Structure I
Amino acid sequence: MLVGDIRNQIDSIWNDFWSGGLSNPLAVMEQITYLLFIKRLDELHTVEERKAAGLNKPMARRIFPEGMDERGRPFEDLRWSRFKTFEPREMFKVVDEHVFPFIRTVAGEATSVSQHMRDARLGIPSAALLAKVVEKLDKVQMENRDTKGDIYEYMLSVIASAGQNGQFRTPRHIIKLMVELTEPKPTDVICDPATGTCGFLVAAGEYLRDHHPEVMRDPALRKHFHDGMFHGFDFDPTMLRIGSMNMILHGIENPAIIARDSLAEDHAGEAGRYSLILANPPFAGSLDYEACAKDLQQVVKTKKTELLFLALFLRLLKVGGRAAVIVPDGVLFGSSTAHKTLRRSLVEDHKLEAVISLPSGVFRPYAGVSTAILVFTKTGVGGTDHVWFYDVMADGWSLDDKRQPLLPEEKQGPTPADELSDEEHAKNNLPDVLMRWEERNDEERKQPRTAQSFCIPKGEIAASGTYDLSLNRYKKVVHEEVQHDSPAEIIADLKALETEIAKGLIALEEMLG
């Protein structure tokens, strides 16, 4: 959680960019990412210097070489700690003509994000703006992992609130719910094939630190955490840079954030590799058959991206691997052959565990489409017994375009710090989702279909032949009980009414006569 002073510092940096002529929020975020990367290189070099001094040995790994670069500038001048003291015009010249060529080439394999810096360019238009931003970024306290991660997350939230590129940002409380549902393990290999800013991967990493502290104590688990656990695919170079930096600032040293068109490239090297998939893929799109990976077309013949991504998840998961993914409601009841084929596969060939219906306003103001979370395990031999349904009515935020919080921060999200009252539950259902999820194989089996959550046996889902998974197909509505009088009582009431009307007419005639 960021304190007000740090928020104000970040807001001030954004205001400087906008007043300095850089108004595209994504472009601003990209330039901030470059500067943070440059600052991080200097921090890594400083750590190596201190190690060498402490051991009284030469540096084992130099990020900034000794000597001059190809343009005759000492590499020492390319360090953040050095050029931040330069006069603005000199700083601008050094950063533009020396530092950026350096991070495109010489920085090479310094960190995992380096591979996404090959086309980095300084987009800050003036020396005055660069000097101002460098000075303010240098003053932001980013000593520890939590603060670094929170600062970057706050910057990403600014992109969303600016009304652009919100499609890259799944609400963090929904991400956290999905992570809590799947309970990542220290040995998992986790993938998001539509990774964007890496929100799911970051949340999984934070969950593991909180629930499995042994990942940082055990050398083998720690190496796996930093070097083999986290994988993300995206084809947007800007997202790759931003996502990689998000991971690094959250303390994950070498995530595999790869340039890859998940639906267009075959997956021979990736199939069956992952034990957990967390994703909110883009939907409502379509691809030409020729542009789609052939191995996905073998799973399901379709052009619809939401169905192709489901097929991809099944392809990427290893047997026993699990997934929590967001799909548009159309996936649950669509009538095409591809829709029915995929639903049948989830129910009959694998283990479909839950369909959690989300309110239609969750992704406003970017999209008003109704969505659901599917939770399933890849088995290849079936395993579905009952499917647990939950109808989320409220997620703690208003469901209009403003998306204002309905509760204080300590009562938000799926794991609030304070317990919720019944009235507060009506504003945030997410803690109840987790509580009832734990009971899905026990008490939830006894829930009536008029309740907010209930279980449906596999046989009933399969019986129609369409494998419809829409909650409303199975949910029963409670009708208000209306008391009806017997026919004799109704006739008696009518006769009494008739008598009263007759009396009224006689009284009226007497008044007029």
Structure II
Amino acid sequence: MILGDSSPDGLVLAQHAGRVTLDDLIARAVGRTPDAPALVDGPNRAATLGGVPLRRSFAEVDRIVSAIALRLRSLGLQTDHVVAVQLPNSAEAVLTLLGVLRAGLIAAPIPLLWRRAELAPALARVGAKAIVAGGRVGDTDLAALAMAAAAETFTVRAVCGFGFGRDLPDGMVPLDPLLDVAAAPAFPPVERPVNPAAHVAVVTFDSDAGGVPLPVGRSHVELLAAGLSVALECRMEHGSAIVSTLQPASLAGLATGLVPWLLLGGTLALHPPFDAAALGGQLDALDARVVAVPGPVAVRLHEAGVLARAPHLQSVVAVWRAAERLPGAAEWTRPDCALVDVQSFGEIGLIAARRGSDGRPAAIAAGAVTAPRTTPGATLVAEIARTEHGTLAIRGSMVPRFPFPPGAERGSGPFLAIAPDLYVDSRQPCRIEKDSRALVVTAPPAGFVGIGGYRVALGEIARLTDAIVPGTTLLALPDILMGQRLFGHAGHGDATRAALAERGVSPLVVAAFRDRLGPDATGDATAETAAA
């Protein structure tokens, strides 16, 4: 059955999602297909992340989520405490996020490329009471990083972790035994005086003009609205398999993977650090219907024949976190498989639009945006407008209506500015085409560099690097795959990289100072893959 306006289930979700939580959807899936495969790690997990690839049914997911919720509560965490989660794209990341929500806590997923310089301020900004981490990204041990960041953050009371086949640091609460629980007590629903679906569930992070982490809190309703808009535009089918290459640490990652999976009750397969050959095998083995990949990668996979080897594929979701890099017509030779662009406006909102038969991106006019876009009477998901400053603003069912933490607007830190008419300015310059009246994003927010899915405040990073290693210069150059690329110059590349890494600076910045004529001249593949 296709999820859309002709689907009874689709209509019910669209009309009554105002009282549905993500946890309710787990219970719904367990009631329907308890033994169906629900959560599957990539076949290359052992080589890339470590540990044994996990494969769990909905009944097993339900037990593990309850066990994680009980363990977190046993550590003294109380309702609405914030729990940061920094895990690679693995089953543990999904199970932890759902366990946090079932416990009545607020999940704050952290981007993989954040290091101590970004992580500690973010934890302090949201008053995080716990961290769950594990795995490695390149040479960085995320568990050790979490311990170091917790030591700098007064509010953190507990640090938990998954080993991914390695020993955890002393003092970290291990969660690995919970992945194989044969039984777990049912976690009692958290009582709330108001609609639980309207309560903040997840906090993701954008960045303000000074490079300071900007928390964006979203309720279950807003998350479901974003995921439903993608599912409707893709005409996703109930019970189908979705393969996601995106870490569930952003609105785009959640709305193209975890949320549609729960809505559809199918299989969510996670793909770890990118491997085209492994991805092709994963799509074929699962008879996958949908795959979500970074936008710049989508057409390249098609050209390389990876998608042609997945005959059951019905939609390729291309996520453009740098909407200004959305290209023109693409050679797309699979009429049985749709290319669906998802333009992501930071952590504020997103718009999914299926490409036409000519391979060109669909025109998005200012005003109401519905899903599916071409269906009469479709669900209203957002409204977009051009501000008097020439930037794109968005409002709607997926866009937050309040800053986070509550009362942030009365403090001294950065907060999400929401206009009285509920529009939120993305700060991204845009223009309106004269003939089509389409609204087109033309550049990243002023002062920012967009590298894959990450935004870097160039001025602040330049000041930081010069303070650490005087005499450095930092430039942003165009890049076909990543959108932009940082290029740094310093007298001694090795010493500069070591000094920046010691201060906890993101590897995207550290890698900018590589020696151009040395063995690293091709760049830091690990950092760039994670960014994409």
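Just so you know, all these numbers are worked out from the coordinates, no wet-lab data involved. Just so it is clear, the structure is predicted and the values come from calculations on it, not from any experiment. Cβ atoms are built from the backbone, for glycine too; each structure is taken alone.
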Any idea which of I, II comes out highest on mean count of other Cβ atoms within 10 Å over residues 73-80?
I
If relative contact order in percent (Cα under 8 Å, 6 or more apart) computes to 10, which of I, II did it come from?
I
Looking just at Rg/Rh (Cα atoms, Kirkwood Rh), which of the labels I, II belongs to the structure with the highest value?
I
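When helix-only ellipticity at 222 nm (-39500 (n - 2.57) for each DSSP H run of 4 or more, over all residues; to 500) is computed for each of I, II, which one produces -8000?
On the way: I: -13000; II: -8000.
Considering all the candidates, the number was obtained from II.
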